[in-house]
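K.L.:
What follows is a group of structures, each given as structure tokens.
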Structure P
Amino acid sequence: MATIETVTLEVADPAAAHRFYATAFGLDTQIRLRASQAATTGFRGFTLALTVSQPADVNSLIDAALDAGATALKPVAKSFWGYGGVVQSPDGTIWKIATSAKKDSGPATRQIDEIVLLLGVADVIASKRFYVGRGLAVAKSFSRVYAEFAAGESPVKLALYRRRALAKDLGVSPEGTGTHGLLIGGDAGPFTDPDGFAWEAASLAGSVDHHRA
């Protein structure tokens with residue numbers, strides 16, 4: 001079964017991005033950073049979602065991100081699914097921090113239970129079929145709306161959502177041009193998917209990283 005081994009964000013200043021992610025989210029080896037001056041405007045077509053166990057952890061991570069220079073896109077709030085908020089880091093990456101719990105069970109721990117790379121795609125069914133053909137195994141699927149793949153031992157889970165629906169959920173316009181600013185490393189690569197998201201061989205991803213976050 002193919003899985004994600006690395007997620008690399010292309011950023012203008014890897015050192016600054018590293019400081020932000022270490023301070024805001026305490027991320028270490030899960031996210032990699034690579035210097036890039038490639039042009040991009042508007043919505044990049046993806047988000048990284050951090051799942052935590054309780055609202056106190058959502059508040060703690062969101063507050064730390066804002067203090068470190070992030071921009072609030074959606075303030076933390078309760079919803080039908082739980083509790084969460086959305087921020088955009090200084091390098092432009094959108095992060096959603098959420099929990100399915102609606103009440104705290106104790107003090108905030110800032111522990112991240114799961115990282116999900118959510119790609120906004122034009123056609124969920126077509127993209128799901130493409131990834132199955134590359135060796136990924138579907139773990140959950142809701143018709144043309146959403147698909148989630150088994151993560152195995154990977155620190156990051158891959159999921160697909162309709163681009164416009166994802167943008168609406170994040171509180172941004174679905175329009176965007178230029179690079180996605182994202183490279184996915186794994187044993188399924190190298191290839192580019194139907195929506196322009198690029199995968200590379202994990203060995204290559206590990207050989208050219210400038211920083212980890």
Structure Q
Amino acid sequence: MNITAAQTTITAITLEADDPAATTAFYAAAFGLGDRLRVRAAQAPSTGFRGFVLSLVVSQPSTVDSLMGTAVEAGATVVKPAKKSLWGYSGVLQSPDGVVWKIATSAKKDTGPFTREVDAFVLLLGVDDVKATKQFYVEHGLAVAKSFGSKYVEFEAPEAAPVKLALYTRKFAAKDAGVSAEGSGSHRVAIQTAAAPFTDLDGFDWERI
């Protein structure tokens with residue numbers, strides 16, 4: 001399949017919500033991600049875990065705390081309070097529209113001036129079979145950056161890519177986020193690229209911008 005890296009670069013994530021205006025206002029107040037995150041009216045019902053986690057990777061703990069704070073002020077619910085771990089410092093939120101967000105840094109203490117800058121915006125898909133889904137995406141033009149067997153896959157993306165993509169098993173994605181893996185209905189998310197539209201093995205839709 002002759003697809004270029006530019007075509008498979010994810011330019012934005014579109015979320016579907018019951019109240020698009022309120023959801024758009026929440027994200028503007030909470031994170032300020034601009035055109036990287038879009039919202040439209042929900043097309044189908046959804047219950048429980050939607051099979052994905054949106055992750056904001058930042059430089060230091062004060063940024064985690066700041067983004068968590070503005071999200072809670074705007075109406076988010078804390079799933080996991082921000083704290084130090086073996087891998088750094090992170091917390092998990094659920095937005096009013098039901099999306100699970102992880103805000104994390106590999107640093108365990110601040111090393112520079114305070115900033116609210118997001119270094120990477122990552123879409124973590126919880127899939128049934130990581131190896132099969134990895135192969136599916138390779139066949140659709142994506143290149144693998146990191147792979148840990150059937151547990152985790154991270155795909156290559158330009159340094160300045162608006163959104164990056166990674167795979168977990170659905171069970172592990174939910175466990176890492178601190179939520180139940182149970183859920184049904186629409187994922188209520190669409191992945192925007194310049195490539196021809198397609199739907200992956202787990203029902204996640206890729207749309208041409």
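We did not get these values from a lab; they are worked out from the coordinates using the rules stated. The structure displayed is predicted, hence computed values, not measured ones. Cβ atoms are built from the backbone, for glycine too; each structure is taken alone.
K.L.:
Looking at mean count of other Cβ atoms within 10 Å over residues 100-107, point out which structure of P, Q has the largest value.
P.N.:
Evaluating mean count of other Cβ atoms within 10 Å over residues 100-107 on every structure, the highest lands on Q.
K.L.:
Ok, one more. Of the structures labelled P, Q, one was used to calculate distance in nm of label points 7 Å out along Cα→Cβ at positions 68 and 84, giving 1.9. Name it.
P.N.:
This value belongs to structure P.
K.L.:
For distance in nm of label points 7 Å out along Cα→Cβ at positions 60 and 124, which structure out of P, Q has the highest calculated value?
P.N.:
Of structures P, Q, the maximum of distance in nm of label points 7 Å out along Cα→Cβ at positions 60 and 124 occurs in P.
K.L.:
If log10 I(q)/I(0) by the Debye sum over Cα atoms at q = 0.17, 0.21, 0.23, 0.29 Å⁻¹, for residues 108-163 alone computes to -0.67, -0.87, -0.96, -1.28, which of P, Q did it come from?
P.N.:
Q
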